[in-house]
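Structures for review follow.
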Structure I
Amino acid sequence: MMMTSKFKLLLACTAAMTALPASAQAQTTAATNGLDIAKKMIAFRSVRGPGNQTPQLAAYLKSVLVAGGFAASDVTITPVDDTAYLIATWKGSDAALKPIVLSGHIDVVEAKPADWQRDPFVPVVENGYLYGRGATDMKLDAALAVATLLDMKKAGYAPKRGIVLALSGDEETVMKTSSLIADQLKNAEMALNIDGGGGQYAENGKAEYFTIGAAEKTYADFQLEVTNPGGHSSAPRKVNAINELSAALVKIGNYRFTPQLSPITMGYFEGVAPRQTPEIGAAMRAFAANPKDQKAIETLAANPGYVGQIGTTCVTTMVSGGHALNALPQRATANINCRIFPGVKPAAVMAELEKVTADQGVKFSDVTEGSNPTDASPLRADLTGAVKTAMGKIRPGVPVFPSMSAGASDSMWYRSVGVPSYGVSPTFIKQSDDFSHGLNERTPIDNIPLAIIYYRSLLTDLTR
């Protein structure tokens with residue numbers, strides 16, 4: 001796909017205005033390479049299951065890294081089940097310093113071509129956007145990180161602290177490779193997760209703010225089960241497994257966990273409040289000042305975009321019951337999916353739900369897979385300072401503050417082994433353009449040249 005004239009002009013203008021110690025031509029080339037790598041990555045169907053091309057994608061990236069100056073022995077690909085993960089090591093001059101990990105993933109969520117306007121595995125650049133599965137989550141960011149490392153190598157940069165590029169192969173599913181990588185790199189200084197954080201464009205295209213992802217909620221699934229002897233439907237009994245389970249689910253649906261506030265969510269609310277409607281902004285300020293403010297709680301809880309920021313949430317996601325149309329149900333089950341505030345243990349949440357239902361006939365069990373409770377990462381001055389410096393070079397005046405993710409990422413596994421992890425993706429996107437995991441996924445290509453500048457500044461500041 002040919003680049004649009006708009007993109008070429010953007011590359012040239014960005015290269016001319018940057019103050020980084022590299023030629024304008026080199027920066028333009030790096031951005032062009034980043035887009036090219038991203039397009040080739042999107043073309044690999046790196047989806048779990050039959051035909052998973054994640055190992056082939058890892059092999060492609062290794063070839064790019066080796067061609068760009070990495071020793072073949074410093075880029076390893078490890079097969080795991082039907083997938084694989086890649087680790088590329090750029091050794092630092094001071095072996096005593098712990099390395100910085102640049103973390104991401106190269107697998108994507110399933111996408112069915114019949115449902116899309118464009119084939120999800122055929123990259124398209126159109127109207128200022130890169131389309132394709134992974135354009136947002138997160139093949140573009142991985143491509144730009146690779147392009148930046150190659151650009152730094154070509155420019156002769158010699159890091160004092162080592163840099164490790166770690167790309168997992170099943171982050172979107174069971175996270176087995178994510179856990180293996182984190183255990184292998186548990187001696188790292190910190191992980192820079194390029195699959196988290198990020199910037200917000202207003203609907204008019206203006207950059208509003210940028211967040212550093214310093215925490216994420218814990219994912220948990222709890223199964224509720226009610227059993228009964230059953231019998232003929234013509235002879236109903238007072239106790240019915242489906243009815244009993246339904247009553248428990250209604251209680252859980254009406255329940256609200258005690259709202260919580262952390263330094264990270266306080267910083268987020270204070271930072272984003274000025275950019276909200278007067279009602280939402282006032283509620284954010286009030287909640288940051290007093291997490292017991294009932295008016296603020298009601299306002300934020302009523303907003304799907306912010307209810308997850310004020311504490312633990314639990315919702316019913318699946319229900320199954322009965323075995324025949326003409327029989328009383330012998331068994332009924334439901335899944336409750338919870339997103340738990342950092343620092344709170346899943347066992348405590350399940351126990352609280354048991355108290356809410358107040359029914360010994362409802363059996364609870366933790367059926368969570370691929371999750372690990374972790375506390376927030378400390379807001380280190382070296383990290384926040386480097387991010388603000390890098391952001392200032394590409395989007396001067398855009399405010400930077402911390403955030404907590406309601407979803408799960410590879411950061412969870414680094415934090416579980418004692419490595420602080422931070423979401424630092426420089427990608428900006430409108431809320432109306434965010435189709436991660438959805439149809440017609442796309443990301444504005446004006447992010448591409450700016451991301452190269454940002455990544456280079458961030459990595460230089462943290463490794464020199």
Structure II
Amino acid sequence: MSESPSPTPASNVPVYGVGELSGALKRTIEQAYGHVRVRGEISGCKHHGSGHVYLALKDADAVLDAVCWRGTVAKLPIRPAEGIEVIATGRLTTFPGRSKYQLIIEHMELAGEGALLKMLEDRKRMLAAEGLFAEERKRPLPYLPGVIGVITSPTGAVIRDILHRLNERFPRHVLIWPVAVQGEGAAEQVARAIEGFNRLAPGGPVPRPDLLIVARGGGSLEDLMPFNEEIVVRAAAASTIPLISAVGHETDTTLIDFAADRRAPTPTAAAEIAVPVRLDLLAELRNLSNRLDGGAVRLVAERRLRLEGLARGLPEPGRLIEQATQRLDDRAERLDLSVRTLLRDRAARVAQISARLKHPREQIGEATRHLDLISGRLAPSLDRALERFGERLARHAQVLESLSPFKVLERGYAVVEDEAGHPVAPAAIEAGMGLTLRFHETQVAARAESGPQPVGAAPSRTKPARKPKPTEEKRQPTLF
């Protein structure tokens with residue numbers, strides 16, 4: 001007798017559903033790693049059409065998937081890009097649909113100055129390739145701007161230094177557009193300020209600046225990052241108002257410096273570049289005025305000496321008048337003789353020409369004989385022309401006669417007319433319409449029993465009038 005298999009011993013390990021286990025893992029990971037900072041290089045960065053950014057952080061040992069939601073992407077101080085080493089702050093969670101874990105990024109910053117410099121170098125190369133830093137597109141600065149627009153923080157020492165230096169050199173009308181010069185949203189504010197100044201209409205209630213100064217004091221590379229953002233560089237390059245970049249100290253360099261029309265090492269130097277020194281201009285003006293006065297005095301003295309020298313070489317006015325009077329008398333006498341000689345010559349020529357002319361009666365006789373000759377030729381020509389025209393008229397009459405509709409009526413055809421005597425087209429005939437059939441020598445009244453019908457259609461079946469039966473008197477007699 002064979003033995004039956006022994007039952008499997010019961011286990012005290014709980015059995016989880018897939019969803020239940022995934023939820024337990026999710027809660028465990030989120031509780032243990034609810035706030036973490038991860039350093040790594042961005043790989044596989046993808047900006048989705050929804051605005052979310054999907055990427056992976058990697059180092060030499062592992063790869064961590066990460067996602068940054070659309071609302072967070074707009075607040076990040078840097079734009080995620082391939083190959084940048086960053087420190088991402090967020091929370092770790094799981095994605096049960098794909099059985100994986102990922103980092104939800106809430107903040108991101110560059111990991112070290114080397115990564116930041118690499119990103120700036122790549123951005124500079126990209127913008128330079130577009131021609132935003134080309135020298136030929138930079139505009140010259142106005143020599144003495146009437147209105148200067150300053151884009152900076154309204155509370156820092158920068159604006160005080162600029163205003164103080166402008167007042168020392170040459171006071172000008174200054175418009176200040178207050179902006180944040182570091183931190184979140186600073187780049188957008190600076191770009192909007194540049195675009196706002198450019199949108200001001202000339203002659204409007206707010207004067208349009210002739211020159212712009214974008215200024216900020218010194219700081220670390222991270223503090224100066226707003227002036228390295230692409231939005232600020234593009235706004236500076238697109239400005240139609242000449243722009244001076246005065247960001248940081250002399251050793252600091254930002255990307256806006258390359259797009260601006262002029263770079264100033266400091267904000268104070270920007271004020272010095274913007275306007276000349278008024279006292280220097282006044283001194284130069286006085287110098288030029290003195291030189292002009294001296295030159296005018298010397299010129300008048302030189303002209304007086306020259307005039308006196310020329311006057312000594314001139315003869316007495318009375319003698320000049322006497323000589324001119326004598327020349328005038330001589331010319332008048334010669335003119336009188338010339339007129340008489342001319343009239344005598346013209347009279348002789350008229351007499352010579354008149355001797356060759358025929359008498360008017362002789363000319364009239366010749367014209368009469370010529371007219372008689374032409375008249376004799378004109379009559380036969382006119383007869384021949386009339387004969388040719390008569391023949392052509394006869395030929396045209398024959399053609400017209402052959403095309404006459406009355407010739408067609410002679411062959412047995414008829415013209416259908418309405419009661420008013422106008423010809424009627426077949427399409428215009430209606431049932432019950434009164435008609436007139438005009439033949440060659442007579443006309444017959446008629447009435448249409450139906451409208452027009454296509455050729456080949458069966459005629460309308462109307463019963464013909466019944467013939468009366470012959471009476472006894474009209475019957476043919478029979479032979480039987």
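Quick notes on this one:
- Structure (I, II) behind the derived value 8 of relative contact order in percent (Cα under 8 Å, 6 or more apart): II
- Looking across I, II, the calculation of distance in nm of label points 7 Å out along Cα→Cβ at positions 289 and 305 that yields 2.3 traces back to I.
- Origin of the value -14500, where helix-only ellipticity at 222 nm (-39500 (n - 2.57) for each DSSP H run of 4 or more, over all residues; to 500) was derived from one of I, II: II
- For percent of Cα pairs over 24 Å apart, for residues 201-296 alone computed as 52, the structure of I, II it came from: I
- Structures compared: I, II; top value of Rg/Rh (Cα atoms, Kirkwood Rh), i.e. the largest, recorded for II.
- Origin of the derived value 0.20 (FRET efficiency 1/(1 + (r/R0)^6) of positions 145 and 273 (r between Cβ atoms, R0 = 25 Å, to 0.05); candidates I, II): I
- Computed 0.15 for FRET efficiency 1/(1 + (r/R0)^6) of positions 193 and 233 (r between Cβ atoms, R0 = 41 Å, to 0.05) - originating structure among I, II: I
- Looking at FRET efficiency 1/(1 + (r/R0)^6) of positions 41 and 249 (r between Cβ atoms, R0 = 41 Å, to 0.05) for structures I, II, the greatest value goes to II.
Where a number appears in this text, it was derived from the coordinates with a stated rule and is not lab data. Since the structure is predicted, the reported quantities are computational estimates derived from the model, not experimental observations. Cβ atoms are built from the backbone, for glycine too; each structure is taken alone.
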